[in-house]
Structures are given as structure tokens and as C-alpha cells.
1. Which one of P, Q has distance in nm of label points 7 Å out along Cα→Cβ at positions 18 and 34, as calculated from the coordinates, equal to 2.3?
2. Upon calculation of relative contact order in percent (Cα under 8 Å, 6 or more apart) from the atomic coordinates, which of the structures P, Q produces 15?
3. If Kirkwood radius over Cα pairs in Å is calculated from each of P, Q, which structure is the one that comes out at 16.8?
4. Where does the value 2.1 come from, among P, Q, when distance in nm of label points 7 Å out along Cα→Cβ at positions 66 and 106 is the thing being computed?
5. A value of 8.8 was derived for mean count of other Cβ atoms within 10 Å over residues 10-17; which structure in P, Q was it taken from?
Structure P
């Protein structure tokens, strides 16, 4: 297995995994207990891809849109779903930011109207 990410769910039953031991590869020290996975580690692979793309794009939704090959509203919706799964709620709608994106040609008028209304 070359993927070294922590599986968020049990491959056998689908239950939530729990970290019970950490080990230092340098000195061999061990810490045992019941540790929760970080919120990002619990994301399903599809949502983790959105997370990684969002970070790679430094939060630029237009770049995420291009990488995914989807419309701007679809990319934004998927990013909002990612934030909700992380327990951070939806991205606040900032009219100034929406108008800046419109002015810079990142979104069209129809998309700007939808975003300002709160439509996905």
C-alpha cells in the first residue's frame, strides 16, 4: 500500500476509525490512547480532492473550476460542501468579493446574480 493517508472509515465495516497509537520513528517512543482523526483526515476521497485543489489554488475558485472541468457555480458548491463537512459552515457571501470577481472576468453577470441571491 503506497497511500500513507489514514483511512477515515474501516475497510471492513465502514465504521469511523480511531487512532490508538503514535510512534516516533527516530527514538521509538510510543504514545497510546484514543485520538480523534483531524477533520481533513475524515473527508471522503472526492471531498479530499476538492480540499487539495482548493489549497493548491490558494482559494481561487476559478482555478478549482478549471482543474475540475466544471462550471463556476458547481465548483463553488462543491467547495461549500467541503467546508460544511469540515464543520465550518458555508462560505460567507461577500458582495464586494463577488463584484470584484465579476469586474475581473472570473464570473459572468448571471453567476454574480446567483451568488448575490445566495443560489448555488
Structure Q
């Protein structure tokens, strides 16, 4: 993994953001965070993340819409999207993948599985 790999963490629950920051900082990622969908898009356009860890249920704009907008932005076409959400029904997963996600993980999540998923994305694209 490149030590300079950039991850944008997007979740409206501050304790989840803190936990993900802790896990990813240990691995040497450069981190940015956002707490809602609009903020996520604004930060992504400046930060140009390699990976976006994205919640689905957020105020204002849900994660599915954020993913659609990221996928339609040529400056962010390289950004990998990992949904990390409590919405675990098969239909939700289908929607996530249909909107451009590379991975769809369910909360509550296993720390090691989460970190391994992010490391694998960076290793294999």
C-alpha cells in the first residue's frame, strides 16, 4: 500500500468516524472526514480520495446519491467506494453496487475485516 493513500470517511455518527480514523491511521492512510452527503462531495472534490468509506443513511443526501455523484465526476473516477452501513438487506446491497460501490460492508463491522478490505483495495485496485 502506498503510505500516501487517501481515505475519505463519511458518516453522520461521530463515534463511527473516530473508530474508523483510529483503525486507518494505524495503517498509515492520509485521512479526511465528512459528516453528511453534501460535505462528502465537497471534500472529495478537493481531497481527491483513493477510497471513500461511505454510510448510506445520512441527513440531507444519502450515501447512494453521494456514490452516484462521485461516479459521474471525472475528477473522482479513480475513487473506490466502500459502503459501511447498517442497511444490510439484499436490495440495499444491490443498490450500493448499482451505484458504483466496490465493496458493501454491514454494521456492526469486524475491525480486522474492515481494515483488510481497505488494504486489499489498495493492493489490488
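What follows draws every value from the coordinates through simple rules; no lab data is involved. Computed from a prediction, not measured in an experiment: that's the story for all the values here. Cβ atoms are built from the backbone, for glycine too; each structure is taken alone.
1. On the way: P: 0.4; Q: 2.3.
Going label by label, the one that fits is Q.
2. On the way: P: 15; Q: 23.
Working through the options, I get structure P.
3. Working: P: 16.8; Q: 14.1.
Label of the originating structure: P.
4. Numbers: P: 1.3; Q: 2.1.
Structure of origin is Q.
5. Working: P: 8.8; Q: 17.6.
Answer by label: P.
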